[in-house]
Structure P
Amino acid sequence: VNKHRVRVFRHSSLLLTEELPENKLDLVLSLVPCVEHVIEICAVHDTLGYSEPVVKTVIPVAPKPSPPMNVQVDADVFIHEKIVTWKVPRMRYQTVTLEFQIRYRYGRDVDVNVTTNNEHFQVNQLPLETNVFYEVRSMYHPYGLEPSEPLFVSQRTSRLDMFDVNLVPVENRKIEVTWSGPNGTEFFFGFQSSKNEHQMLRLPKFTRQYTIEPVHPCTLYTVWIVSFTATTHLNPMMRSLHTEPKVVPGQPTDVRIKTACGRLNISWSSATIAEQVFTYRVDIYDLNTNERRQYEVYNHNAQITDLECDRAYVATVVAKNICGVSKGSEPVYFVAQNQVPAGPVEQIDFKPTHNALTVSWFGFQPTSLDVEYLVQLSTSDQSKLEILETKTTGNNSIIFVRLSPCTTYVVTVIVQNAFGKSPSRQNSVTLLPPGKQTSFL
């Protein structure tokens with residue numbers, strides 16, 4: 001290889017050809033953002049010619065644009081609506097378009113983000129006498145790297161001096177709207193919901209009540225009423241009501257578990273009143289296969305019986321209602337097994353000779369966990385045991401050698417697993433005299 005050739009194409013047209021020495025393996029290109037480019041690289045030999053090219057398609061992203069200019073908030077036709085306007089900043093690139101990100105917020109719970117290609121945006125369903133904060137950013141589309149710095153503006157909504165309007169939820173998915181006003185007037189009545197429902201109608205004179213039905217749970221309803229006569233009208237009166245439940249349930253807490261072989265009993269406490277929660281979901285993650293299992297329940301507990309015995313899992317609990325799903329509880333690690341100490345052996349058997357002793361035992365274990373046996377060999381006088389030797393094994397038998405003939409020994413067996421030790425079991429045996437045939441005791 002004597003050199004490398006780099007060619008850049010855009011829309012099938014050759015933009016650039018660059019030949020580099022063989023030892024130069026990088027090249028900085030200045031490309032138009034947000035447009036597809038094809039880069040072709042091949043090796044060049046003076047005699048053998050060109051290699052097969054390597055081709056890569058790239059679309060450079062656009063950098064952060066300038067923020068919008070002259071952001072203003074103006075009154076709209078209705079007092080609960082505002083028009084946010086701005087000026088388009090100077091664009092550095094003609095191959096991209098600008099879109100605008102608008103965020104407005106008020107109170108503690110309302111925070112709305114929208115995107116538009118226009119130079120204005122209508123904000124509606126605003127409450128009265130409330131400080132509303134607006135932010136506007138610009139962003140190159142569709143391959144912008146990040147939005148511009150925001151421009152901030154705030155404005156307080158107006159006060160209405162008018163009659164009272166009351167919204168009361170009633171049974172059978174209804175909202176009862178009542179109001180008071182001057183006699184002999186007519187009314188324009190309208191409402192909008194956060195689920196994009198809307199209605200507007202003219203009500204006859206002396207009407208003081210209207211029923212909205214059916215209404216949806218976890219939905220914000222905003223009602224406006226205009227009182228008018230033949231010569232004049234009042235500004236609209238607005239009221240809002242959020243149907244129950246109003247928020248996503250709180251995170252479940254105090255998760256408690258009890259396991260058995262392939263089973264899990266799990267319970268928890270709820271941070272939300274029962275009427276605000278429709279169901280709970282228990283998520284079980286298998287740490288061996290990364291499989292996730294989900295169980296829908298209606299109470300604060302669940303019994304899960306289809307797990308693999310002795311396999312490790314992680315459990316979390318979420319609460320659900322029509323508004324959404326809560327954050328998951330703190331993860332709880334567990335093993336689907338009987339998490340209890342090992343059980344004692346039931347019987348100890350011996351096979352003695354004159355100088356050796358084979359000890360074996362058996363017994364039922366309450367868990368399938370691996371166990372370990374602690375075996376002690378002792379001699380006994382009238383007052384206490386003197387431990388001569390201690391051995392540990394995973395088998396059901398063990399051999400002690402180099403023992404004294406015709407001596408009585410006491411063998412103690414203790415079983416232990418990851419969750420604790422069993423009570424000890426003891427048995428005694430006397431070794432045979434020298435030359436005597438082995439027997440079973």
Structure Q
Amino acid sequence: MKKLLTFFGCFFMVFGLSMVINIGSSGINFNLNNVKGATITPESKPYKDYGVTSKNYNKQRKHSYLIQSYLKAFEDNKKGGTLYLTKGSGNGVYTLSNEMCIPSNVKIVIKDGVTVKKTYDAGVSKDGNEINASTYMFSFVPISLRSSGAVKRGSGNATENSSIIGEGSATIDAGGATSYKNGGQPYCGTIAFGDNTNCKVSGITFKNMNKTYGHFMEVNGTADCIIENNTFIGGTTAIDENGNKVNAEAINIDTFDNVKKGFSGKWLAPDGTRNIRLKIRNNKFSDMNIAIGTHGYTHDNPHKQVEITGNTFTNIYSKVIQPMRWKETVISGNTFNCSPENTIIYCRSANVMDVYNNTFNVNNASTRIYHFRYAYHQSGSTDKLKVEPVANNITAENKENILHNNTYNGTYFKNIYFRTAPIKVNGVYTDPKDANGKWIYDDIWTLD
């Protein structure tokens with residue numbers, strides 16, 4: 001009998017640690033040692049009751065605590081894991097008031113029929129205080145470092161090798177709010193990249209950034225990250241707290257530094273780390289002001305080797321792609337079915353930009369397909385206005401591709417202008433004009 005007990009004890013020691021247990025009602029799948037994976041529904045409870053006794057736990061935040069409980073467990077086990085968001089028995093909607101912080105080696109899979117929706121109402125705490133909703137819905141950063149101000153790419157503390165993958169009709173809904181109960185316009189970013197390496201977002205429908213001040217995606221300081229096979233719908237003009245129009249990109253490519261800022265998250269070191277080898281491919285963009293671009297720059301750190309390939313752009317109102325301080329860019333194999341009021345590819349300091357094998361279907365004689373200006377800051381702090389302008393640098397091969405290796409259909413403005421260097425007027429940079437009030441150009445090309 002003693003030998004038999006010893007045998008079973010050894011069997012459990014050898015094989016038991018690798019057993020996976022499914023605890024049905026809570027939807028928890030976990031390894032006996034560490035949480036390795038979980039399948040949840042909107043009806044599930046947080047892993048190990050994470051946060052439920054907190055004074056800030058309420059019905060508006062229950063899904064935030066649910067999802068974050070597993071992401072925190074994946075961070076704690078130092079091995080990562082996979083979290084499956086499934087529809088469950090109801091409408092399949094997870095409502096998030098606060099950001100979900102994603103550590104390294106984690107995959108979030110949003111299953112067919114699931115919607116993750118932003119709410120700007122985070123409710124009140126148990127002691128009666130109003131809780132503020134966060135800016136972002138998902139952020140590629142460990143929750144332990146969310147407010148550190150010290151995360152740096154390649155330092156070992158930034159999120160790497162993680163992804164958010166959608167299946168079927170998986171949707172992330174920015175909420176489309178037109179007002180905020182505290183006044184002004186709500187700010188929302190559905191996903192924030194910050195100094196990440198080898199992270200990916202794929203297969204998701206993003207919608208309802210309408211009149212919401214923000215971006216579907218904020219992309220700062222990444223290396224080898226991929227945004228592919230997504231659909232972006234609805235990102236119209238927002239109005240800021242001063243009543244001014246704000247044209248925000250669906251995908252904002254940015255750097256974060258002490259002069260221009262450029263990131264509202266609190267985890268990054270403000271060192272101006274650029275994006276490198278970012279791939280935006282095979283996505284669909286429609287019904288928005290700007291699809292992809294940059295509106296502020298760090299002088300010495302151009303974004304490098306951004307590739308925008310195989311995308312379709314439909315009904316874009318203002319500008320489609322706006323490179324600003326980008327180097328060695330590829331824009332290829334895209335289809336532009338739009339006639340924006342401004343420009344399709346609006347360049348400010350494009351340094352070696354290959355544009356080829358694209359199809360432009362335009363139906364507006366005033367729509368410019370290309371326009372080139374120096375990169376400079378037109379407003380902001382005194383230090384920001386001291387940042388030197390940067391010129392475009394387009395090679396002969398780039399010119400040949402732009403003029404002759406794309407398909408241009410319909411009616412459009414045929415001239416491509418290169419504005420001359422800006423000058424300072426009353427301490428602010430501006431493009432100079434001649435005596436007749438016309439812009440001054442260094443060069444003009446003409447499309448066939």
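All of the numbers you see were taken from the coordinates with simple rules; none came from a lab. Bear in mind the structure is a predicted one, so any value in this text is a computation, not a measurement. Cβ atoms are built from the backbone, for glycine too; each structure is taken alone.
What the table shows:
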read-out	value
Given -3000 for helix-only ellipticity at 222 nm (-39500 (n - 2.57) for each DSSP H run of 4 or more, over all residues; to 500), calculated: source structure among P, Q	Q
Comparison of P, Q by distance in nm of label points 7 Å out along Cα→Cβ at positions 71 and 303 - largest value held by	P
Comparison of P, Q by Kirkwood radius over Cα pairs in Å, for residues 319-406 alone - largest value held by	P
Test item: distance in nm of label points 7 Å out along Cα→Cβ at positions 207 and 295 calculated as 2.5, pick one of P, Q	Q
Highest-scoring label, criterion being Kirkwood radius over Cα pairs in Å, for residues 87-198 alone, among P, Q	P
Highest-scoring label, criterion being distance in nm of label points 7 Å out along Cα→Cβ at positions 255 and 383, among P, Q	P
With P(r) over Cα pairs in 10 Å bins from 0, in percent derived as 4, 12, 11, 12, 13, 12, 10, 9, 8, 6, 2, 1, 0, 0, matching label from P, Q	P
